[in-house]
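Participant: These notes open a run of structures that come right after.
Each value in this text was obtained by applying a stated rule to the coordinates, not by laboratory testing. For clarity, every value in this text was computed on a predicted model and none was experimentally measured. Cβ atoms are built from the backbone, for glycine too; each structure is taken alone.
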Structure 1
Amino acid sequence: MSSARVAITGLGAVSAAGIGAPALWAAARDGQSQISTTDLPRGERLRIRIAGQVRDFDGASYLDEAVLRRCDRFTQFAHVAVEEALLQSGISSDELRGPRTAAIIGTGIGGMNTIDDGTYEYYAGSGKFNMLAIPRLMPSSATSHVSITHGVTGPCFTVTSACSSASQSIGVAAQLIRAGIVDRAIVGGSEACITPTTVRAWEFLRVLSPDTCRPFSADRNGMILGEGAGAVILESEAAAAARGAKPIAWLAGYGTSSDARDIVQPDVGGASAAMTAAIEDAGLTPDDIDYINAHGTGTVLNDVNEAEAIARVFGAKGADVPVSSTKPVIGHTLGASGALELIVTIRALTESTIPPHINVTNVDPKCRLNLPREAVAAPLKAALSNSFAFGGINASLVVVAAA
């Protein structure tokens, strides 16, 4: 554990709740699901027709034509989320520019819309093809665009580790700041893969719900896909203080682990190891955690695994600490989920409000958790956000309230 503190000074979001972190928080706080019927070109044969789509998003409203031509939907989302986060942080372009800033944006898949459209055009024999397909579809596209737009010449890379991508990007950036390699970082995650072929692939995996997402509920029947981007501005305590910036919260702990067991089946040991490492990295104990934003996908194996891991880490308190999942509200945004859910966790701290856990009918007896059905006003000092991915890649983040 390093004694250097990492400040969170800006938040930005694009989600099914709309454009902006305030819209995301309002939906989570009020327990208002943003899941709706999909409207996908070439998606007529899909069995699952619901998702957490970003509705009425027009990239041309945010990006000029030259940039827009080079950006897949997931990169467009990242641009918008980053701009909001930077605006809130109040950091100047001159301060941002140069080698002392890092840009690390996670994604699980990258430019899936470009891939889907391109393969359709090719196999349909239309002769159409986007000449910029490669720079649009590469997973590092969003990170590269952010660094170009803002003149970031420090570390610039993409973390691609399925549903832990965003959380790992945030955690790795915090480590770079602690080590003194950079003073600040633009971090988060972005995903836009609600396309016909992607949804069909998830259908065949048999983990999608046809109606709603019910994490930890006895009658849960799967997850629901979502899309969007979350951006967070991290700064060293010294860098933030030098420009008079007031932290929104502190990113206090990061833990990550690998199950090294199975590509899709989760492991209690791996999840509990990540949570334990994050809490210890923050210099805290499980008793100090006031709220957990769960990975909470609504799938049978993931929910039981996470509940057992929480019980292992928190002991008797595991049945008492408030837990809720953001996925019933905006869907599972895959590589962006860790960032969007961290934003909800941070706002829970700043607003002293535990967001509700919605859609539960009867709690699965194997998931003995405290799942508040309505928002609860409570003083929160520290909170934990979990991301557990296919491939057994686990990541947990701990945030503490700013004094």
Structure 2
Amino acid sequence: MRICLVYQGEYPPAERLEKIAQTLSAAGHDVFVLCNNYGSHSQAEERYGNLQVIRFRALFRNRTLNRILYFPVFLNPIWIVQLLLVIRRFRIQAIQVIDIPLALAALAVGRAFGLPVVMDMWENYPEALKGWAKLDWKVRLFKNPAVARAVELFVIPRVNQLFVVVDEQKERLIAEGVPPDRIRVLTNAPDVYMFTSGTASTGTPLGADDDAYKLLYVGVITVERGLEDIIRALPLLRAELPKLRFYIAGTGSHEAYLKRLVESTGVDDLVRFTGWVPFDQIQFYIAQSDLCVIPHVRSKFIDTTIPNKLFQYMLMGKPLLVSDAKPLARVVRESGCGFIFESGRPDSAAAAIRTAHAARGDASIGERGKDCVLRKYTWEKASPVLIDYYRRLEQERAESAPVRTTTYDYTG
């Protein structure tokens, strides 16, 4: 089939989208990625192996202006026109849209052309917006959670298939009336080769503290990541764990606030902000850490999604410290690979860090996580549900196609 993946962000990088695109391509499908461009990419069209990437042209040098122009509002006419052009030009046979922002546009265009529309739900988008809106007036103005929820309620009964990243999200949708057979779990499992094939370019900042007990967070720094709990736990541990260090590898909208918090809390000597880490270098940061943390704030948003980093940490054989968000706690309990604290309670986080430090010589904790990932949570084991769906869709398309017959004239 000729499948168009519609993504509101820039590509690359986008780990999950890249894995999906490569998997579909390897299964024999022609894959096209229609994506945004804020100015990071000079080429409007580009091939990555068997993938054809079609980007908007960055009309301005200023990234903010490009973001405004191509803002993925639910029925942005620029996106609709571009999708129409891609469908006609490449004879697209199925559309797979990422999350709610462009789902309504994809559904409208798909229905106009009689094409199946699949939605890949990376997260509970309306609930995510509620958290972001508390700190950002632009979110409140342009990404209203109530509007997003109305769009979600309209779209989810009408798309042909929903992919979700975690069982808890599937349970939520079933409770809202979506038939179970229209929801498939395609979790954020790591592609083992993709994640571990990088070559170390330079040493990491973690290598400078050989005798420290190193906590590591890798990822976007936003309000729902719960990093405040770890920062506020550090003063409670300073006296008994003087070699404790917390490395935050990433950037994001909440970074400036966290830096102020670090200073006001008096733990600037214990916390290191490393900046953004390229995907192919993440494994080397993890390798030099002692305890990998995912302190995400428990909420309806976090309880229905799961981050890639959870399985990346586990794949590297590192013990984990996670909040009690449902999917995080479930996987850690299932595998016995780490420690759980109560979200929003720095004292609980401090107690868990204390316990993890006491168990630092027990290599079996991290080994259990690695074993669990290799048995259950690799992309190789997750991706067959994606391949199977499109195989069935292609088969249905072939069976419903009109049969061509040849008429012979026997007269004369």
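Participant: Give the label, chosen from 1, 2, of the structure having the highest value of Kirkwood radius over Cα pairs in Å. Let's see the in-between values first.
Facilitator: On the way: 1: 20.6; 2: 22.9.
For this comparison of Kirkwood radius over Cα pairs in Å, the top structure is 2.
Participant: Continuing with this model, one more query. When Cα extents along the principal axes in Å, for residues 185-328 alone is calculated, the result is 52, 39, 28; to which of the structures 1, 2 does this value belong?
Facilitator: Values: 1: 52, 39, 28; 2: 42, 39, 27.
Going label by label, the one that fits is 1.
Participant: When mean count of other Cβ atoms within 10 Å over residues 169-176 is compared over structures 1, 2, which one is greatest? Don't skip to the end; give the middle numbers.
Facilitator: Values: 1: 25.0; 2: 16.1.
Comparing 1, 2 by mean count of other Cβ atoms within 10 Å over residues 169-176, the maximum is at 1.
Participant: Now, a different point. So if we calculate relative contact order in percent (Cα under 8 Å, 6 or more apart) for every structure here (1, 2), which label has the highest result?
Facilitator: Numbers: 1: 24; 2: 13.
When relative contact order in percent (Cα under 8 Å, 6 or more apart) is calculated for 1, 2, structure 1 comes out on top.
Participant: For which of the structures 1, 2 does the calculation of distance in nm of label points 7 Å out along Cα→Cβ at positions 65 and 337 return 4.6?
Facilitator: Details: 1: 4.0; 2: 4.6.
Going through each structure in turn, the value belongs to 2.
Participant: -12500 is what came out when helix-only ellipticity at 222 nm (-39500 (n - 2.57) for each DSSP H run of 4 or more, over all residues; to 500) was calculated for one structure; which of 1, 2 is it? Intermediate values should be presented prior to the final figure.
Facilitator: Numbers: 1: -10500; 2: -12500.
Working through the options, I get structure 2.
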